[in-house]
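Engineer: Next up, some structures in structure tokens.
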Structure I
């Protein structure tokens, strides 16, 4: 298999993935960085075209420098694109340092004997640095799912291939001039390694984008847009999963805004929406780690606290109740305070979410009937203490 044939495959692969990432960017605004990845693979097409052009040059240096820098630019675009997707700030400072050192090294690299180990090593070092930086950035993002780890591994393999190329050239030999590069075994090996890593990284990155896009769609379908907490569907789904995972000592807190209809009637629905949003934020801020917060009705909320006792749930509800009652909410000119009522129930034995919700709602009803702005707990749900004999 000749290097020219492999380069042709590289150009086709680069073109296919450039179009693929461009389509993703155009059809999915949530696919952060896809347009940068499209630009990176688009630069790959230019890189291959310059490789073909090099064979016809009398003075190969200008085109050779172009090949060298265009490929580094392609890696830079890919790095920025992946950084945006992983919601990490692109490492502009480190990238700039690599570029400055690379440009300063250009006269040195292209003055060395073509095919020498030193020239090949210096030529590959910027690519190694950029590819290593790419893998490190994904690792630093903190995401450790299987596809993320696979993508990091592929970056490590690609970086290793750059370092290995000078040693491969020393074994199989290379051309004595740049124009003869395409006819060498080294070129066929080098470009074959590039096309494999090019395809593997692009395919895994597309899978990562698809995975994350799907996750965002699911999250949006389970999130209440007004309060930014889970909607009823999302709350029930995540709460049931928590109970199935064995959260035996779970507590459910049911909450309801008091006299909410009067808020809407007196200040308008926009003000009512603002009150709901502020109350939801207070529920989230006061909730312990692992708590599941949802808006399950118009002004009704539920909070499941795994690994908690009834006393923990009551303390949480009292904290939110007092904070909410004392708050002066700057919501569209509303100049009065608001209150909420709470019901708290603790899970016993193999209670379902329905059983737990029923008892918490009953406690909430007692809080409403008792005058509102208070916390009531579900009684009679714990096993009675054994009787102590009288001697």
Structure II
């Protein structure tokens, strides 16, 4: 490991190698010192597992923790309750460590709200927003409710205006109050409960959010340890927060000595957590498979360095990461892949953008074998063209 100071440039290779190490994606001995090989530790190291598609989140966690299966992730989530499924960064559904939920809710609820994307007639006043969040918290205290049951409770506690069908939905219209569902999660008023049959339920996480300034400072430090060096713009993009707010936040933390500046290749001035200036001296090596919306692929910036050349066109959707599962070779996106399950059989198709040599082919086969163990199935590997589109 080498130490970098403010006057020294951190290369993309060094930054990328450290990010991989800290998420147990490099296979190096250093990884064990930064991310625990367990379910909760893996989720904490990546700063939440994107769980809009829960099976993808299960795989994100399991591929970082040797020996962990999807059943282990489900046990942590629904039995042990060491994980929580709720609305996380960018307002999207994530798995978060239960022990860190006070920080997350404190930080997420402190992010300034942007302008409403809804038509004027569909919007809610600030007082209505507060009334709905309070109603959600009250309704879910000690309860597990489906979305329809929760809707009835919210409307009954607030008024008929909350039930106005003004929000375009997949096959109709949703009631007005639904536009702040994710905000209720950010405020700590709700999280997901176990499914009731095929229906999702919501419940109270029973967590008091940490004070905003303390929580945002903690989240920035955690983010920089996972994905630094990074700029305030990178942080704002990851969190879906206003750039001006992020810039002021970084200025305040720099003034308090909690973060420090380095020069990051291609970015100029960037930031790391105070004292966290050691980086691996060797370039990333190895082969990895990452599922849909994996945290590493989404958060690593500059994106064009991770998805360089042909990967930018093949593995992104209009510049957006996450819509394709990706193949990493030596720390860079080098292909896409797809799985199709039928019973225990898992058909895995991997499309490298360049032919793999014998050593990398063996490493890919080992990755697919590990994928099968994580998903508790029997994998069959085909190297060839992935014919399905993004998020298929």
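Engineer: Thinking of I, II, which structure, once Rg and Dmax of the Cα atoms in Å is computed, gives back 31.2, 112?
Structural biologist: Structure I accounts for this read-out.
Engineer: Here's something else I'd like to know. If FRET efficiency 1/(1 + (r/R0)^6) of positions 146 and 338 (r between Cβ atoms, R0 = 41 Å, to 0.05) comes out at 0.30 when worked out from the coordinates, which of I, II was used? Each step should come with its number before you reach the end.
Structural biologist: Details: I: 0.30; II: 0.80.
Comparing all candidates, it corresponds to I.
Engineer: When FRET efficiency 1/(1 + (r/R0)^6) of positions 194 and 258 (r between Cβ atoms, R0 = 41 Å, to 0.05) is calculated, the result is 0.60; to which of the structures I, II does this value belong?
Structural biologist: II
Engineer: Next question. Computing helix-only ellipticity at 222 nm (-39500 (n - 2.57) for each DSSP H run of 4 or more, over all residues; to 500) gives -22000 for which of I, II?
Structural biologist: Value -22000 for helix-only ellipticity at 222 nm (-39500 (n - 2.57) for each DSSP H run of 4 or more, over all residues; to 500) corresponds to I out of I, II.
Engineer: Let me ask something else about it. Between structures I, II, where is relative contact order in percent (Cα under 8 Å, 6 or more apart) highest?
Structural biologist: Once relative contact order in percent (Cα under 8 Å, 6 or more apart) is tallied for I, II, the winner is II.
Engineer: When Kirkwood radius over Cα pairs in Å, for residues 18-121 alone is compared over structures I, II, which one is greatest?
Structural biologist: I
Engineer: Work out mean count of other Cβ atoms within 10 Å over residues 58-65 for each of structures I, II, then name the structure with the largest result.
Structural biologist: Checked I, II; max of mean count of other Cβ atoms within 10 Å over residues 58-65 sits with II.
Bear in mind these aren't lab numbers, they're just calculated from the coordinates by the rules spelled out. Fair warning: this is a prediction, and the values are worked out from it, not measured in the lab. Cβ atoms are built from the backbone, for glycine too; each structure is taken alone.
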